[in-house]
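Enquirer: Listed next: structures, encoded as structure tokens.
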Structure P
Amino acid sequence: MNIIFSSMEEAINKLYNILNQGDSRYNDPESEVWLAGFLLKKAVSLEEREIPSNIYVEEEVKFEVQEEQKKIAKELLKLEDFKDNEILIEVAFRGFRPDIMAEKPHRRIIVECCSCKIKKVIDFLRESDEVWILTKGYAPWKEIAKKSEDSKMQWFIFSKSEKWSQSISFYDKFIKNMIVNVKNPLDNL
């Protein structure tokens with residue numbers, strides 16, 4: 001289901017909930033405004049998909065960070081016709097280490113599990129087709145997830161839309177202009 005926003009405030013609140021997930025380390029109001037603007041201007045689209053309840057990871061989950069989300073993401077990527085050797089865990093990409101990067105000749109998907117820096121979505125979309133976010137929560141086959149929508153893991157997909165090129169170009173010019181206009185205190189000496 002595509003998510004459409006009617007106001008900047010609505011878009012910012014949704015982005016905050018999807019990407020921050022209560023982790024204050026990921027607060028970035030400036031990036032929230034930019035990404036919300038991209039959504040409102042139809043430069044980026046946001047879709048929420050249901051994680052199929054028949055996706056079940058039989059392996060026992062270890063106490064590694066985001067292990068359950070990563071296993072589910074891998075299974076979802078396989079449903080998108082990615083093979084095991086096309087699904088990479090924690091590799092370097094654009095100065096970050098996304099949780100998962102799935103890549104084949106004409107398609108790249110980046111997956112972040114749980115909280116995610118908002119700026120990453122913009123940066124990752126530069127060189128990928130989609131950015132997936134799997135939120136914290138219980139896997140769909142667990143009883144608690146079946147009983148409460150609030151405790152269920154969610155799957156969101158950010159992708160480039162029709163106005164991506166012009167919006168990212170404007171964004172890049174704005175950022176470059178800010179950097180050029182930064183005053184160096186040594187200039188006054």
Structure Q
Amino acid sequence: MKIQTGHIHLFDIYKFVAEHPKLVSGRGGDTTEYTRLVSKLVESIPAQAGWYNWGRINDVGVWETVYLGKSGNRKTSSLKARIKEELLDERGAFWATVYGTEPTERQNRKAYGGRYPGTRSYRKRNIHFIVWLSADEISEEDIKAEERTLIMLYRPAVNIQRVSYPPHTANTQSILEAFDSEIGKITR
């Protein structure tokens with residue numbers, strides 16, 4: 001299995017949010033500029049299977065995983081596609097970081113008539129980076145198995161489904177070391 005890693009920072013999104021206090025909702029056709037920004041952010045991420053780690057540096061300078069996700073082998077479920085989709089769908093987290101959860105939720109309720117509460121996205125507030133790891137020639141079954149192990153090891157606050165002590169595979173150690181190495185590039 002060939003592994004490739006990288007990361008993106010989300011500070012350009014926060015700059016956009018600071019300049020656009022109104023939550024972009026798509027209702028008024030105001031998501032074009034935000035979508036363009038997100039597309040630019042993810043352009044270097046491969047359209048391959050793998051895992052991604054939403055995180056931040058905490059008050060003592062240590063990496064904190066907030067959410068860990070997986071992506072599949074298909075075009076619409078690749079790392080690039082999944083991360084882009086989440087940055088678009090979970091955008092309320094960025095407005096909540098800058099302007100507060102309650103004002104952002106009021107805007108969200110107004111835009112969508114209360115049909116799509118932002119509760120899930122608000123759990124991803126204060127995220128600074130997304131670290132990703134791609135793997136070629138890996139099955140969907142192996143992707144899911146490694147995800148369970150990574151969730152157990154990183155203990156992300158947003159992932160509520162946890163398996164106690166899932167078995168490690170032949171690839172677990174190299175995946176963990178690759179993730180930690182990429183996180184180290186941020187924290188050094």
Structure R
Amino acid sequence: MALNIVKAFVVLVFPVVVFFAFANRQAAHSGRDLALKNVSPTDAKPLNTRLHYDVNDVDYFWGALGKDGRLAEQRFLKEDLTFPLFYGGALMLSLGWLLWKSGLSWSPWLVMLPVLLGMIGDWTENVIQLGQLQRYIDSGKSALDPGAILRSSLATDLKLVGIAASDVLVIVLAVAFVWRTTSR
């Protein structure tokens with residue numbers, strides 16, 4: 001039983017480690033972490049962590065970044081296009097292994113669906129924000145397309161909900177794995 005608990009813990013922690021390792025590297029490499037430390041006003045929350053935002057929120061955040069911060073954000077968004085492959089892949093590996101080892105007859109596609117939705121949301125969010133950020137850099141708030149910002153916000157919502165659902169599934173499958181392998 002103890003060995004199964006350790007295995008479940010390792011499989012639970014794996015996507016978290018991948019997420020933070022790549023997120024921290026990406027934020028440092030793009031200069032975004034420094035830009036966020038220097039943001040003024042300090043309450044400007046990054047768009048990729050909000051459940052919903054509009055043109056005013058985008059203007060507030062990108063305006064608070066300043067010129068150099070916006071360039072760092074642009075680099076971050078470009079690098080972030082590869083990020084879903086890493087965290088999504090780690091989540092899928094953990095979910096797949098736990099589903100297999102737990103012996104549950106759940107459909108692998110349904111288990112992977114929240115991860116895929118999160119990844120698609122992340123890519124969509126980044127592509128739209130890259131286009132809108134360039135418009136913002138060139139011409140300011142008036143150049144922002146409210147419809148595009150809404151689509152980006154909905155994509156961010158999809159990403160956050162998909163990843164949260166995936167995290168819940170990993171925990172449920174880890175518990176099922178430990179429960180089913182110790183009760184046999």
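Every number here is computed from the coordinates shown, using simple stated rules; none is lab data. All of these numbers come straight from a predicted model, not from anything done at the bench. Cβ atoms are built from the backbone, for glycine too; each structure is taken alone.
Enquirer: Taking 3.6 as the value of distance in nm of label points 7 Å out along Cα→Cβ at positions 32 and 48 derived from one of the structures shown (P, Q, R), identify that structure.
Expert: Of the options listed, only Q reproduces it.
Enquirer: Another question about this same structure. Here helix-only ellipticity at 222 nm (-39500 (n - 2.57) for each DSSP H run of 4 or more, over all residues; to 500) has been calculated and equals -13500, so which of P, Q, R was it run on?
Expert: Q
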